[in-house]
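There are structures below to look over.
Nothing in this text is a laboratory measurement; each read-out follows from the coordinates by a stated rule. Remember, predicted model here, so these are calculated numbers, not experimental data. Cβ atoms are built from the backbone, for glycine too; each structure is taken alone.
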Structure P
Amino acid sequence: MATSVRELRARTKSVTSMKKITRAMELIAASRIIKAQQRAQAAAPYARELTRAVSAVATYSNVEHALTTEPEDPKRAAILIVTSDRGLAGAYSSSVLKEAERLAEKLRSEGKEIDTYISGRKGEAYFKFRNRTVAASWTGHSDQPTYDVAREIGDALIQAFLAGEDNPEIELEGEASPVDEVHVVYTRFRSMLVQEPTAVRLLPLEVVEGEEPPKADEVLPLYEFEPDAAEVLDALLPRYVQSRIFFALLQAAASELAARQRAMKAATDNAEELIKKYTRLANQARQAGITQEISEIVGGVNALADATAGSE
């Protein structure tokens with residue numbers, strides 16, 4: 001019985017140490033969520049004005065651009081999946097991977113082949129474990145993405161979209177192939193409790209002004225295109241693609257941190273329940289041992305008394 005008590009106390013000590021770790025990770029994730037939200041808010045004005053500029057060029061000029069041209073018979077699509085680099089975030093990565101699998105099945109049912117691009121080590125490990133080909137991957141930035149990473153991802157996807165018979169001079173690296181569509185699957189941050197996997201088509205571009213319509217008294221800006229609208233689109237559209245990818249990375253970073261905080265809080269609560277359980281079992285075992293020892297002492301005293309009475 002004493003061994004059982006020592007074992008339960010050792011488990012209690014181990015769970016207590018684990019609780020300290022999960023509590024620390026919960027607090028770290030909570031502090032980083034605020035920074036992630038501030039970064040997303042800071043990038044919003046640039047993305048909004050860039051969207052308005054691209055929309056103005058596309059609306060008030062008759063220029064057709066390769067990034068906005070719908071292919072007549074699309075045969076291949078690329079999917080960029082934004083996952084996390086680290087675990088301990090609950091079902092964050094598995095949810096976005098499931099959404100990517102649903103999108104891939106839908107595209108295959110339309111007769112399209114799939115090229116997969118990965119952001120994050122979890123997605124990379126998921127496809128490597130299943131021996132599935134990945135066109136390109138980027139890791140090491142999931143919780144703190146930078147615009148440089150978004151630009152690198154955007155350039156790779158734009159090259160894959162523009163490559164083909166019309167542009168034989170574009171050479172793709174690794175397992176990448178020319179594609180007719182580009183989709184992005186990431187986790188949109190709604191609130192601290194709600195993060196939803198989202199799939200959007202990135203290319204060909206569908207330029208929109210935003211979710212909120214302009215106010216009645218708002219004066220929209222006028223643009224002059226120099227040297228011409230075609231060259232302006234050549235300069236703006238790649239940056240527009242990069243800004244949308246950067247937005248997806250920022251949203252995914254905030255979602256990852258929120259999921260990690262929630263998972264670590266649940267782990268901390270479970271550790272507290274285990275500590276209470278093991279403490280109660282240890283007390284019961286200790287009391288049972290004491291009761292058994294008292295019973296043995298009383299039994300010995302009674303036996304000794306009976307022996308003494310018999311001898312008299």
Structure Q
Amino acid sequence: MFQNSDITLKDIEKEAQDLAFHSSGIDQCVSGNLYGPRVRRYHLIHFVLSGCGILRIDSKRLKVKAGQAFYIPAGASASYQADTQHPWKYCWIGYHGTMASYYTSHIFGDSFVTDIQDVTVYEKKIMRLLSCTDHRIQPDFQFLPETFPISWFSEAKTLHQHLRIAGLLKEFFADLILEKNSDFDNVSTASYANQIKAYIEKHYSEHIKIQDISDFLGLNPHYVTAVFKKKFGLTPKRYLTEIRVEKAKAFLADTEYPLQVIANAVGLENPFSFSRLFKSMTGVSPSEYRKNFPNRSAF
């Protein structure tokens with residue numbers, strides 16, 4: 001297995017950018033190999049190069065085969081398992097950002113799985129990303145487990161590596177969006193509903209109100225609620241609550257931060273109010289939720 005990550009910025013700093021690289025990799029899984037269930041703070045796309053497997057997410061069980069990609073949003077609890085007869089080989093890319101959900105929606109729409117014209121194109125792009133942080137890997141390498149039996153892990157630690165990876169990440173998404181023929185919306189002229197969504201995703205950690213969004217866009221608060229609900233089927237306030245809870249899940253799963261710190265990190269000052277809100281949305285208290293994630297790892 002080859003994998004890398006960018007440690008030049010903290011995750012919280014990456015989340016404030018429009019699109020930021022977290023990690024990438026490639027692997028040939030063994031029969032029945034299972035990852036998860038796990039909640040991540042970053043978005044994740046896998047490209048299945050051969051074989052097949054199962055993705056379990058959002059109460060769904062989805063079979064994924066070679067020539068397809070599957071998506072796991074940040075904050076979602078998901079697991080994926082290689083087939084016992086034809087275990088998959090895949091490459092992946094993880095990323096953060098205020099526009100990450102918006103860009104990804106142009107690729108997957110409302111689904112978690114999509115067909116890809118030629119997955120080997122993205123295999124080559126992943127190898128280019130990996131070569132930015134590991135001199136042993138050449139961009140034209142083809143990963144074969146028998147040729148590379150040892151797991152290689154590398155990190156972007158320099159500004160040069162960080163900038164090169166950041167450029168390749170945006171090129172990666174530009175090609176994906178072009179392939180899916182979904183380049184129908186100029187970011188600067190995105191619909192009000194998308195702008196509201198992006199504002200909430202960027203400012204969820206602050207003590208924002210509908211009036212703040214209205215002032216930012218120069219719109220009436222009632223209009224803000226109406227256009228958002230018409231497109232997404234819920235109010236901006238409800239979406240803000242869901243974002244905060246999903247982000248809190250990631251903190252609870254991946255860190256040992258006390259509840260006061262997590263509450264502040266998701267825009268809530270009072271840990272007791274945070275606990276009540278979390279339980280009302282999930283059915284369990286934050287401490288009970290955390291008990292489900294005794295083993296924490298970087299990937």
Structure R
Amino acid sequence: MTVPEYTSHTPLRIGTRRSPLALAQAEMAAAAIRQAHNLEESAVILVPMLSSGDKIQDRPLAEIGGKALWTKELERALIEDDIDIAVHSMKDVETVRSPLFKLSAMLPRADVRDRLIGVTNLDDLRPQAVIGTSSPRRAAQLKAMRPDLETRPIRGNVATRMAQVAAGEFDATLLAAAGLDRLGQPDVGTSLPLETMLPAAAQGAIGIDHLASRDELAVFLQAVNHPATFTAVTAERAFLEALGGNCHSPVAAHATCNADTITLRGEILSEDGSERHSGILEFVSDDHEGPARLAHALLEKAGDRLRHLFAP
């Protein structure tokens with residue numbers, strides 16, 4: 001197999017969404033690839049495009065197609081050979097994907113926590129405070145801790161959401177710490193401990209995919225793959241798949257790797273947070289059934305109403 005050589009005349013084309021955060025993440029991937037393969041700046045270029053998720057800002061994603069809205073334009077560009085690889089926030093990538101595409105690399109994972117924007121801590125929120133979030137997970141976790149809170153959908157990029165809170169449209173919102181850090185805002189908001197809010201599966205991870213038929217790219221991208229991140233995120237995504245949830249299902253997951261062992265924490269909640277089940281499981285990294293065991297254990301604890309939010 002011939003590993004491709006990229007130059008300014010035949011550059012590696014990286015597909016990315018146009019949002020400031022997506023562009024920052026794509027540039028991180030480009031820089032890592034240039035360094036790993038000793039490539040000139042012009043040998044790796046970004047090809048920004050507008051996703052359906054960026055175009056439609058007035059409704060929650062769960063109502064208009066879910067995570068596919070972030071990825072379908074990039075997938076189409078891969079098929080039509082407009083780009084060679086695509087860079088994604090892994091928490092935005094569908095759990096079950098077409099075999100046409102292959103995720104071959106993930107960059108080292110960033111901070112997985114959520115940050116509270118608008119107040120210093122949850123106890124500072126007034127009674128019946130209004131929290132801007134379109135995430136079923138965040139909404140359910142907040143209501144589990146504070147049943148009095150009201151959650152309302154909020155869309156737009158990071159700057160837009162922060163501006164809405166500053167303008168008083170919401171008392172607070174939650175944003176991923178990783179995204180804020182990548183946008184050069186590490187001091188914005190209060191990071192919530194994992195014990196308070198377990199993150200979305202794959203939060204903080206950047207993935208790189210390509211057409212599965214292009215084996216040479218799978219080899220090429222191994223130079224920038226971070227094995228511990230890849231293993232942990234793969235376990236979290238397997239947990240989601242075993243649950244059979246969808247965009248309306250409040251679920252959280254976080255895995256860590258230590259030598260050849262994976263420790264996976266998972267959580268499922270009812271939409272109003274009134275029922276919440278958490279669990280932790282440790283298993284060897286080549287035990288591919290480990291995530292499913294944790295998923296099934298949580299579903300066995302769940303009442304009918306919560307179980308019906310999932311369809312394993």
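Quick check: -0.31, -0.86, -1.13 is what I get for log10 I(q)/I(0) by the Debye sum over Cα atoms at q = 0.12, 0.20, 0.23 Å⁻¹, for residues 36-115 alone, calculated from one of P, Q, R. Which structure matches?
Numbers: P: -0.66, -1.02, -1.02; Q: -0.31, -0.86, -1.13; R: -0.45, -1.12, -1.29.
It traces back to Q.
Of the structures labelled P, Q, R, one was used to calculate helix-only ellipticity at 222 nm (-39500 (n - 2.57) for each DSSP H run of 4 or more, over all residues; to 500), giving -9500. Name it. List each step's numbers first, then the result.
Values: P: -22000; Q: -12500; R: -9500.
The correct label is R.
Comparing P, Q, R, where is FRET efficiency 1/(1 + (r/R0)^6) of positions 84 and 268 (r between Cβ atoms, R0 = 35 Å, to 0.05) highest?
Numbers: P: 0.95; Q: 0.20; R: 0.40.
Going through P, Q, R one by one, FRET efficiency 1/(1 + (r/R0)^6) of positions 84 and 268 (r between Cβ atoms, R0 = 35 Å, to 0.05) peaks for structure P.
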